[in-house]
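Heads up, there are several structures right after this.
Read-outs: derived from the displayed coordinates by stated rules, not from any lab. On a predicted model such as this, the values are computed, not experimentally measured, just so you know. Cβ atoms are built from the backbone, for glycine too; each structure is taken alone.
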Structure P
Amino acid sequence: MPAKKSIQVNSRKYSIPNKCAVVICLDGSEPEYFDVAIENGLMPNLAKLCDKGTVKLADSAMPSFTNPNNISIATGRPSSVHGICGNYLLDPETQQEVMMNDVRFLRCPTIFCKFLDAGLRVAVVTAKDKLRNLLGAGLSFKNKRAICFSAERGNQTTLAINGIDNACRWLGRPLPTVYSADLSEFVLAAGVKLMREWKPDIMYLSTTDYIQHKFSPQQNEAQKFYSMIDDYIGELNTKAAALVITADHGMKPKHDSNGKPIVIYLQDLLDNWLGVQKSRVILPITDPYVVHHGALGSFATAYLNEGIDISQVINRLSKIKGVQSVLTRDQACNEFELPADRIGDIIIVSDTNVTIGTSSNRHDLDALVEPLRSHGGVSEQKVPFIINSKLNIPKTERLRNFDAFYYATLIA
């Protein structure tokens, strides 16, 4: 059998697929969600896929947030290569705190762009529009071989900008609200229709973690959500598709026994120790959709004014209950594969059930109806990695969620 042709993307070779190579990123899918749903008989299609395929755990990119991991999956590389190290950053050029969803922050091409350049058909559907620009970077829609849109703006899509006109009308579904399970279902339903009718060579489907932020794996709402997902997995898992299912990050409870969020207010601590305006804390989890997490995650970076003894600050922070690790910039870049020019002087990671905030008066927690569940740390780094084909992946190999398209195209 002749060797498959390949495309090189960011120093890695990807096989040109003979059938549709599909990767689903189920946002916030802590492995326990799958385990509980399968055990309760709610995901028979996934159970069947697992029985006949390959089931592993993979490490997400750090920090374990949405933007860096989706872009890692889209580029096959960590943040140190593609440059997206959070949802939010202190722009080194302007010194302004901004969303990291502008294409100018992306430092390498996506797999989608390179496959399109090679003449293949590419489809990308994401839940929130904050990711669409980054995932669609470099895509041209003139040749009608690319489709890229978000469920959030499904009623506003155009042929020129998204490769499809009015995705809501095309799919026959109303525009879903951002804070809903419907937003994720829209993505999966679109994926099924695209695979059947448009027949892409490579397709990426990325959902939202609204449900996972609100409900534990044991709660009815979460089980109902994963039962819905299973229906679409059944439709996507066909002989015409090579399917890889993974997640951008896990999800853990971040509250005490009374349901109160457990928070280390880092800016307040540093202001008290060093003085006001002597430091600047940035929370990379920050995005426009804070209702379900209050901008509280388990990863933060801090910039310290010149002359401050960094080692002293690290020593004091390391003694704070709930702090898992405090690293210098160089240490964090080495351990977590981060771009040095886009993080502060120190990186702080909190324990499994603890979050990091800035100042207590900057976080509106009134919108948190349910006890806080969030992510961002090492404790949310383990994610499912499921392939609908038997593969012998060596146990000695560190599997990453951003290996998804490598394996999807390999078996396609």
Structure Q
Amino acid sequence: MERAMWRAVVLGLAVLVGAEVQAGNWPAWRGPRGDGTTDETGLPVRWDRETNVKWRVPLPGPGNSTPVVWGRRVFLTQAREGGQVRSVLCFDRSDGRLLWERWVSFTGDEPTHRDNPYCSQSPVTDGERVVAWFGSAGVVCYSVDGEELWRRHLGPFRHIWGNAASPVIEGDLVILNCGPGPRTFLIALDKRTGETVWRVDVPGGLEGGTSRTWIGSWSTPVVAEVGGRRQIVMSFPLRLQGFEIASGRELWRHEGLGRLVYTSPVVVGDVVVGMSGYMGPAVAVEVDGEGGECEVKRLWEHPRNPQRIGTGVVADGYLYVVNEPGVAECIEIGTGRRMWRARLGARSWSSCVLTGDGLIYNVDQQGETFVFRARPDRFELVSRCPLSELTRASIAVSNGELFIRTYEGLWCVGGGAPR
């Protein structure tokens, strides 16, 4: 236990091991490290529809995906015509001007939920290419200037609530959690060609059914140093798992999650936290990779929890997460002890963002962002910033600006007004 707590405390070192951080860019759904953290400080903490907004551009339809940012470009996925057209949009970050749009068509039958529009997966970029997964419409890769480089059809995906896991770029690989539904698998594609490097089939579940048969993972893969080895960490139905990056070989697994998983795993040092959705359990394990084989020890379990869709962040050994009902909580990583809970605003599907000066940002479904401090002793609200537009996306951070996607528009906050 002491070993686990110590490793949790040294998060600031652990997240940097083996990871190349692109300062100022937000290349993936959860940022440059894939954990929702940024080193940036002095970000805006006060805005509304009229104040401290650099620009807002209307979007052609609803969507849950988060923008990603590289240099002067902002990339976003977008569905039109009831999902028959699925696009990557590229905007100029200086003024929101649309630079290009590339799309694929899909006329097949793919179910989803009204709260989960098609193209809920966020894109990912490495500064040379941008990759998007469009579910049954396939995976597409464009240059940052909009030239199509490759396209892969991975087959149909059917689940009553659709799909939403975002792709991850690690080295020369694009890693995808493909599912949920009867066909579910973890796959690595060559980012230069789109060819399959490896694939691991995962037990799937019915595309619909009763509450007793619903099963699936909407979890985006996390690549992190765990147990002395850089690996892929996944939250799947009923279990946490680690996989070798080069081959997809299973390194470890631990049973204990629920049948439905929406959040991504949270990794801090050798500790992995998985949180189920739909009132399911949360578990934390410690992975020891010394001696070649990985050994896994459970640290704690919360058997029944509120619905969780957004993923939390870790600061100084404490996990901060906002549950779907709009309640923030702080949990000690090493012990599972709940330090505090606080009601924010409306329901929230957004994942948290942690800044370099210890501020946490989370936006609720009414478009109001709550900024509070990462402190375990008590909840401290810094500000509430309303945009009054429905959103189920997360916030992207880049070079002092915040990018917020709503069902009506894309906002850039940070126009030089009060911070």
Computing P(r) over Cα pairs in 20 Å bins from 0, in percent for each of P, Q, the value 28, 58, 14, 0 comes from structure P
Taking mean count of other Cβ atoms within 10 Å over residues 271-278 for each of P, Q, the highest value is that of structure Q
With distance in nm of label points 7 Å out along Cα→Cβ at positions 247 and 263 computed for every candidate in P, Q, 2.4 is reproduced by structure P
Re helix-only ellipticity at 222 nm (-39500 (n - 2.57) for each DSSP H run of 4 or more, over all residues; to 500): value -8000 computed from one entry in P, Q; matching entry is structure P
Structures P, Q compared on distance in nm of label points 7 Å out along Cα→Cβ at positions 207 and 295: the greatest is Q
If Kirkwood radius over Cα pairs in Å, for residues 215-382 alone is calculated for P, Q, the one returning 16.0 is structure Q
Relative contact order in percent (Cα under 8 Å, 6 or more apart): greatest across P, Q for structure P
